[in-house]
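Below are structures written as structure tokens.
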Structure I
Amino acid sequence: MPLVLYRKYRPQTFSEVIGQEHIVQTLTNAISRDMISHAYLFAGPRGSGKTTIARLLAKAVNCQNRKKGEHEPCNKCTSCLEINDGRAIDLMEIDAASHRGIDEIRELRDGVRFAPAKSNYKVFILDEAHQLSKDAFNALLKMLEEPPSHAV
């Protein structure tokens with residue numbers, strides 16, 4: 001099955017991202033210095049690269065070939081390839097538009113407690129988070145206030 005254009009040509013490294021220089025600079029500095037925060041909030045209009053940059057962050061922090069002081073994912077190691085193919089077990093992408101209830105966030109909160117299986121970090125990307133219910137937001141806030149060190 002052919003890929004749609006925006007997936008086929010999605011940036012695979014930070015240097016390929018166009019129009020988000022300040023975001024890329026901030027993230028690459030944090031990655032290079034191993035100063036990864038437990039949470040990042042990306043906001044902007046549709047198509048501005050929020051999910052793409054979140055996936056790049058996930059690849060960079062879990063890249064097995066990235067050397068100290070570097071920030072680009074190699075796109076050749078097992079971790080990078082699994083993220084590219086959408087089969088990484090330590091990366092969870094949740095569509096909050098269709099999973100917006102408190103039960104889904106509680107399930108996410110339970111999953112955060114477990115250490116990553118194969119990667120440095122367990123990364124959770126919550127897409128369309130603004131569509132969560134009020135109770136789900138409160139459950140998410142509790143998780144963000146007491147994050148485990150292995151989760152982003």
Structure II
Amino acid sequence: MNWIIRSTKNVKFHTNLHEVLKPIWNNLAVYKWILTDLDFISDQTLPINFDKDYFVLDHPEFEQLYQSNTQIIWGIISAIPNTIEPDTSAFSVLSAENTSVWEPDHFLIQESILEIIAFDSGYTLVKFKDINLSDTFKEYFQEQAIDLQKFNEKYRTGA
């Protein structure tokens with residue numbers, strides 16, 4: 001339930017949240033979103049900026065980002081249930097460059113049911129705790145979604 005997208009066949013660029021979340025978007029209304037370690041390009045006014053280390057967005061705020069044509073270059077984007085109040089004390093020190101992002105089933109934000117790592121405009125890592133969301137995602141992206149463990153074995157020696 002850990003995938004990596006490196007091709008841009010189904011996505012115009014890494015990481016375009018509208019394209020990455022498209023197959024599962026209708027199932028994500030009951031989550032709030034944590035975004036940290038962000039670097040992005042956008043020509044629109046968004047509920048994120050470079051003034052804070054992290055953001056906690058409700059669904060309508062995140063939908064603004066989802067509907068935009070924003071490129072997330074670096075970042076950690078996590079969906080957590082609306083009913084959970086996360087401990088935000090560690091969010092500002094999380095990094096998409098941490099080697100643990102490459103570990104299957106390792107979530108930087110433990111409360112996440114879905115975690116997206118935007119890695120230097122070249123890779124999008126997507127991790128799921130919900131098998132149904134993962135299966136829907138994989139079915140949509142097919143061979144474009146590569147199993148993270150297999151990717152690591154082939155390309156990341158020593159990972």
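No value in this document is a laboratory result; all are computed from the given coordinates. In this text, all values refer to a predicted model and were calculated from it rather than measured experimentally. Cβ atoms are built from the backbone, for glycine too; each structure is taken alone.
Each of structures I, II was scored by distance in nm of label points 7 Å out along Cα→Cβ at positions 32 and 64; the highest score is held by I. One of I, II was used to compute distance in nm of label points 7 Å out along Cα→Cβ at positions 24 and 104, and the result was 3.1. Which label is that? Label of the source structure: I. Out of I, II, choose the structure whose coordinates give P(r) over Cα pairs in 10 Å bins from 0, in percent equal to 11, 39, 38, 12, 0 when calculated. Working through the options, I get structure I. With helix-only ellipticity at 222 nm (-39500 (n - 2.57) for each DSSP H run of 4 or more, over all residues; to 500) coming out at -11500, pick the structure among I, II it was computed from. The structure behind it is I. When distance in nm of label points 7 Å out along Cα→Cβ at positions 80 and 128 is calculated for each of the structures I, II, the largest result comes from I. Look at relative contact order in percent (Cα under 8 Å, 6 or more apart) for each of I, II: the largest one is in II.
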